[in-house]
1. Could you figure out which one of 1, 2 the value 18.0 for mean count of other Cβ atoms within 10 Å over residues 71-78 was computed from?
2. Upon calculation of semi-axes √(5λ) of the Cα gyration tensor in Å, for residues 135-198 alone from the atomic coordinates, which of the structures 1, 2 produces 22, 17, 15?
3. One of 1, 2 was used to compute helix-only ellipticity at 222 nm (-39500 (n - 2.57) for each DSSP H run of 4 or more, over all residues; to 500), and the result was -11000. Which label is that?
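Read-outs: derived from the displayed coordinates by stated rules, not from any lab. Owing to the predicted nature of the structure, the values given are computational and were not obtained by experimental measurement. Cβ atoms are built from the backbone, for glycine too; each structure is taken alone.
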Structure 1
Amino acid sequence: MSSDPVYRRVLLKLSGEALMGEREFGLDPAIVNRIAEEVKAVQRLGVQVCLVIGGGNIFRGVSGAASGMDRSNADYMGMMATIINSLAMQSALERVGVMTRVQSAISMQAVCEPYIRRRAIRHMEKGRVVIFAAGTGNPFFTTDTAAALRASEMGCDALLKATKVDGVYDADPKKTPGAKRYERLSYLDVLSKDLKVMDASAISLARESNIPILVFSLFKPGGFADVVTGRGLYTIITDAEG
């Protein structure tokens, strides 16, 4: 199979938990560095890359609200956590020679740029990776929704969701032997089957913008490049005929 990329511009969505490795919270530098190498490999294929990273490894807004904290304040704290993760990923990427810009939906000009759509597109056109931090800048919206929003605004050809398994299953394959893995799903399939790939607003936004969502394993070395070139194992969510 050809090693040429199928997609010209992609958004990679990472959960904050993915950066923890085997830790209970925080960042595992080895994981962050390995992801940076994966992004570098994809960029070398000539693909323009942007990222959205969650903050659940540091603070999860919903859990804070559940313990009695005001939901808006909890969500803003979660947004701050995504900025910490984004700066860590920027540092790792630049250590391996990938020029990177962090753009935040919440103004924090001492450490990163404000989110400006046209500037972000220009960065990618110049071969820089752009990391979008602080979600949408609004409480009550997840980083999944932020990923679908930024992918739409950037005109991305695909949204790649990195997970711990190699696609979407009808049950947790780690807990349910014989769980069915889907090769292909429609956006409505994901919503009607309640498959928990991303939240409903993210799926609906991707559908409206006609951006395919590809779910793949973050833990397979070279997995990101394999998906971008149409190889490897993944589930594609799209209404287009395959």
Structure 2
Amino acid sequence: MGLPVFLVEELPGGDSCRLDGPEGHHASVVQRLRVGEALILADGRGGTASALVTAVGKGTLDTRITTRSNVAAPDPTITVVQGIAKGDRGELAVATMTEVGVDAIVPWAAARSVARWKDERPLQRWRSTARESAKQARRAWLPPVRPGAKTAEVALLLGKASGAYVLHEAADVALSTVPLPPAGEIVLVVGPEGGVDDAELAAFTAAGAVPVRMGPTVMRTSTAGAAAVAALSVRLGRW
């Protein structure tokens, strides 16, 4: 079993680090780490450090850093524009995409999105989900969940991308064969339960996006993004 990962705002310059707050509580109370046990500290921006527990307090953990490493940011990056879904399907999409390696997520208020965000709480849940999934997957890079976007904003994002794609069941081109850029940002749009409507597809293709399909079947919005990121990861040599 791999070592547990705990996120810190900054890796310390010295040889010691105290975990407190939610991470300290989780380490000392939930996981019940003890003196001498090993763990990994990560700043979510590529920096990691192996450490040993030296003391356990009430909701705190003192550690001694033994080794450090830095993981370079991937290039090209993969950003998924995820249509807002009802219930917990959006959070499931965030969790699975984070586990398989997405680099950024943009919530999208699509025309066919059943759920509508009225405040910041759903966005905070997506961010919390991404954080916990990144820790579970032992990722050095924490994928940001950006503020929610409307269709016009998504079109602008696609227009600036090095490679822009829209998952669509009627597309003629397979994601497994479409040309990919060697560097920059790849942006992929995943529709909500009802899919991408004609007006949205027209706006995205006008911005330069290429409609692509995954295969002959139609996936749920909660799984399509993760499957697409996995396919791209193979093609980009990440896997």
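1. Attributed to the structure labelled 1.
2. Only structure 2 yields this read-out.
3. 1
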